[in-house]
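**Student:** Pasting the structures here.
Just so it is clear, none of the values below were taken in a lab; they were calculated from the coordinates. In this text, all values refer to a predicted model and were calculated from it rather than measured experimentally.
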Structure P
Amino acid sequence: MDVNSASSSVAPGGNLVLASLLEAQPGSVAIVSADDGVPATYSQLATEVDQLAGKLHAVGVTRGDTVVLVIPDGNQFIRVLLAISSLGAAAAPLNPAYTTDEFRFYLDDLAPRLVLSQEGEAAAARRAEIDRLRFLDIDGADFASLRPAAYESAEPDDVALVLHTSGTTSRPKQVPLLHRNLLANARAIGGFYGLSADDVSFCVMPLFHVHGLVASVLAAFSAGGSVVVPSRFVPGRFPRYANDHAVTWVSAGPTLHGMILDKLGDERIPSLRFVRSCSSALSPELFERCETAYGVPMVEAYGMTEGSHQIASNPLPPGERKVGSVGLASPGVEIRVVDADGRDAELGEVAIKGPGLTPGYIGNPDANDAAFFGDGWFRTGDRGRFDVDTFLFLEGRLKELIIRGGENISPFEIEAALAAHPHVMEAVAFGIRDARYGEEVGAAVVLVGESDEAALRTWCGERLAAFKVPKKIFVLDEIPRTPTGKLQRARIGQQLTGSGA
């Protein structure tokens, strides 16, 4: 690499690198801070990103490096991530709320060139005490005084982003996403929902997660639209922020939608044209509640980190939407349902292929051998089926299936039966080890009225075959989730029973 080449935020074949997203609408607003209302146009953002990239190169970051971000959500996060990727380096954002032990695992696993934080932040990460690990305060005086160095720009096949899988059933794996992967998915999302320069996205999901970054930010940029970004999402502030900035769409997980609706009351956001749900299953009850409260169409989508986020989605009206389905294949994505041998099946594992698909896990050949098959097909680990209209329906993770005496039981089916109870606000099902049957069905619920385990088991017995009725139902104040709202059924079962399945 020639480090003395001219500084530029546009790579050869620049329409396939992330920085090219900033070229579409130079004078239009790209990002707005929800906290203080300060906007930045696309041209301003491009200049800031280019300057940051030059400074990062001046401190030694170059193509092929990994740079960890321990930065709260906000406009600065977006600037820094784009700057890192502009160098051909990979940004690896971590949740600032991680414990020291969690940081120790991720920092050791990533072996980054640099950890970027803000002054006074990332104390837990610093306590991890990884040998030869360098920290840099992105807003410190030393960094501000640096003179940007000329750098070679990223290319489409450079890794732009490294994220870890959630580690639901195994050790978290590193997922590299190339510039062309992310751009393909961002543009597909923008095209699928008809996003334009007139649209304003409100970023509810955390930016260290592919949902928030790709759907709420990059897809909006791909259409030349604007993104409103809070430094910390507070559900009670959503109506004011959304109305102040004329937000037209918002994408979030079901849990966050529920939190927003709890605060929304009778207030409306006239500028809204649709809302989107992804990251975990949307119950029919919450779907109806969202449509009524928001007063606009709700579309449920399906995504995963390895696919650069969106894989399928229900279309906006006048297209048909099916409650309980994650919709049709996203533009450019191919989806199959296959058996253990990779042959097409009516019910089986969802497999995907497309331009957003990761080239493979980093340093994990066994995981790649297990996940990839045939001509570039990837096993998602999700169990699903198509209906006659090729709408995809998911029935949980394959490894989360409850196998009781040889019978495969979908946790979704148990959760749906419990969620239909008028006093159940939320439910999760999981396997419990059993000496006789191998596994028994367990469940946990959050109640909004009076009920108890016996009444709930009777309710399930009226709606499910006897072998599917939970043997044990735990009543909780809150169901544990990941920071992005995902259920980790196996871990919940382990926490509640001391063993799990």
Structure Q
Amino acid sequence: MDGEMFRKSGYRLVDWIAGYLEGAEKYPVAARVRPGEIRAQLPEGPPAQGEPMDRILDDFERLIVPGLTHWNHPRFFAYFPANHSGPSILGELLSAGLGVNAMVWQTSPAATELEEQMMDWLRRLIGLGEGWKGAIQDTASSATLCALLCARERLSDHQINQKGFGGLPNSRPLRVYASTQAHSSVEKAARIGGFGTENLVKIREDLSWAMDPADLEQRIISDKENGFKPCCVVATVGTTSSTAMDPLRPIGEIARRHNLWMHVDAALAGSAAILPEMRWILDGSELAHSLVFNPHKWLFTNFDCSAFFCKEPETLVRTFSINPEYLKTDADQRVTNFRDWGIPLGRRFRALKLWFVLRSFGVEGLQQKIRLHLDLAQRFKYWVEESQEFELLAPVPLQTVCFRFNPAKDMLPSLSTAELERLNLALLQAVNRSGKIFLSHTRLADLLCLRLSIGQTATELRHVEEAWQTLRECALGCN
């Protein structure tokens, strides 16, 4: 592809993306294809000869777009926000065009130093203290794994990295603690990090679905008495199911008393802390050792961009640093080499799109968006509470509402749990088949809940009103 063809194809593609951003509402939110339908339309093997880009783009529209679920659709209310914005897309495009590998300072000084500054901007935005340093990871899952590995090495004085678990004399199983509502990435990190699923201790939740600190301390004490070695506690700010808030301060005080590494998973919720009135969600985070939140969830920056902060960067670097001759440079003692701040050696230039977003929106623009989403969640919560046929199943501290359809909630006899589950699964399928909105579900105390998660860049009040109307219309057919 020569420069002229690149320009021509690029102009067409940018025009398509601009139109898509302006008109995403015209698409069904969720894909309406059967398993295998997309693949059946693709050739069994690659073409022997190169094909013109116009044909490839035509096939993209004809074959691929019908099989997409539109995460940036203003009526996408499933799972969690994974939004983006024009400035972020342009920053990503520029990063791809540059092809930078930001593994060490020398490979692109601007990439390293921009990332340092962007992490400091984020630190200031959410109110973390001066001692915190950070790096951009791909996801919160990777950041949590980094935190658990740091905790492991800190407790073993970095001997596990050197000798493995089996090389330590009189070693005892290391324990990780997290709420029953913690993200599945905590268990995955426990497995990969060598702790094992059996040594991930699930702490019970309170009535708001947050971790119970009293149970945490009791389990730590019991583990010490029974020959285990408490290592790390993961506190969640904004759990995936219901956005419950683990109480950071009492958890942090317990972690300090028992010399545990404390990691804060604020993957979704952390963005809300850019609002002064929401800063309370991170109260007690100064007692933690590490914290992660994802600008690619609720700060209008496209995937992937996860901000991982560490109060002991020297522990982080010592855990991950391997320094072969071919990576050494004369500047190493004076600069940051982000290859030592996480798992991969190669690193994309993610700071560029974050810089574009923060400058383009400005702090006030970002705050305005997040305030809107919080307000819309409270409106939806009010509609559920005032309804005679729907009921709220969890507090709503952020932008996610857990609820269910219960047409007999004020009647006797009431519907059984099994009947309610059948009704709500039927309702979930009906609203998702409609193409108008897309919801997901979860379970709280083994009760099936519908979840409405608000946070897409283009979502407005009218989209949430349409969601409520669609739910009520589909409920009539399920009752």
Structure R
Amino acid sequence: MFGLSLEMSLILAICLIAACAFEFINGFHDTANAVATVIYTKSMKPSWAVIWSGLWNFIGVYVGGIAVAMGIVKLLSNTVLVDPNVYHSIAMILALIITAIIWNLGTWYFGIPCSSSHTLIGSIFGVGIAYLLLPDAIANPLNWGKVKDVGLSLFISPMVGFGLAIGVMALFKKYVKKDSFFEEDPKRKHPPIGVRATLIGTSTLLSFFHGSNDGQKGVGLVMIILIALIPAKFALDPHKSPAMLSDRAIQMELVISKFDTTGIAIEDKQKCDLLKGKLTHIRTVLGNSTSFDSLKGNANFSVRKDIIAVSEGVDYLLIRNIDQEEIKLSDEDRKTLKKGVHYFKSYIEYSPWWVILMISISLGLGTMIGWKRIVVTVGEKIGKTPLSYAQGASANLVAAATIGLSTGFGLPVSTTHVLSSGVAGTMVAKKGIKNLRMKTVKNILIAWLVTLPVTIVMAGSLFLLLRWLMG
């Protein structure tokens, strides 16, 4: 497999199967939230609801892009992502996956709507922090800027869901005049056709956007595995041209060479020199290669690191061009650098089609089982009154919009917490804060608060143990 030894092929296969298992569990754990309202309100039979949701989760992963997936990969620094000792990389991967699976299964068993996103990201944080405890500690094992963005996204999104759900319920009350839309415990077998279509439509949107966000986390996890274990094959998109990359490097070098570095700040001069050095190194490594497969050793990963450094350097110079008069760039030069960085990133921000298909299938199949525990919690245990049609539609609509927007910005969010907070918001909108079952809300809040620290400790400890055992 990929030219690896039998031992490494088996290890890779085990890691990929474990990643699929994580996404399968994510399917029946998180996606239960997407079908909770249509099942509970009898808009669809459970068997059809989970199949329908599974299909749209599959579509969401497959067509939803890879911005979130790359956000997951970028959480770890290059030094952590590819360790000279491959067994250290194996220890890292196993610690991530084992922690995520154990925590997800445990919270699912007790019917607690817990986030697979928090679980995976907490595991990544744990491994990164564990690197700081090693004798040869890495200075920056995590990309703290990305960590900050992801942390804020996970923290703020449930609050957004709660607030928006209250607002949507207010709009429904103002503009929807049919009393049947607000029924709490309908005696009829199915809701009216219009209400039913609304609930199915909003649930479909939620399933699609869940796939486009949560499914991408699985894609990101697989790319971490592939880059860590086979950097020579997957550090760069093998279908792209080394010659085109080299040509772009020359164009950017010509722009950088125009800078008059005399009289500018020492830091700015150093940035310019470093940037030119990285661009030159890319051209040198690529040489006259016609494919990335022809490069020796970890040359592909070396180019990947250079691309990241160039992207950061250009961003810095463009900002300084605005803030400082010493660095002068014409509009044409700015466009050349921006286009160059965008093109460079396309070489590292990619995923093979079979990875996306594998995760799509895993998430879709997982959606079709294990949904009942979470559905009951969402439908009956968050509020003291049963979930009405209006509440189900409000929670679905808010969750779909929040997740879709986050996906557009390449930020991971928790479907579980966004939907659960949305349901809580609708309960408050209906009868005030007293309408919440505080015991359930408390359990969800505890899971929300505890998941990150617990998975950080679990993954970090497991990584250190496995690294010690593997030598």
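**Student:** Which structure, out of P, Q, R, was relative contact order in percent (Cα under 8 Å, 6 or more apart) calculated from, if the result is 38?
**Tutor:** Structure R accounts for this read-out.
**Student:** Percent of Cα pairs over 17 Å apart, for residues 348-387 alone computed as 31: which structure among P, Q, R?
**Tutor:** P
**Student:** Match the computed value -24000 of helix-only ellipticity at 222 nm (-39500 (n - 2.57) for each DSSP H run of 4 or more, over all residues; to 500) to one of the structures P, Q, R, and report its label.
**Tutor:** Label of the originating structure: R.
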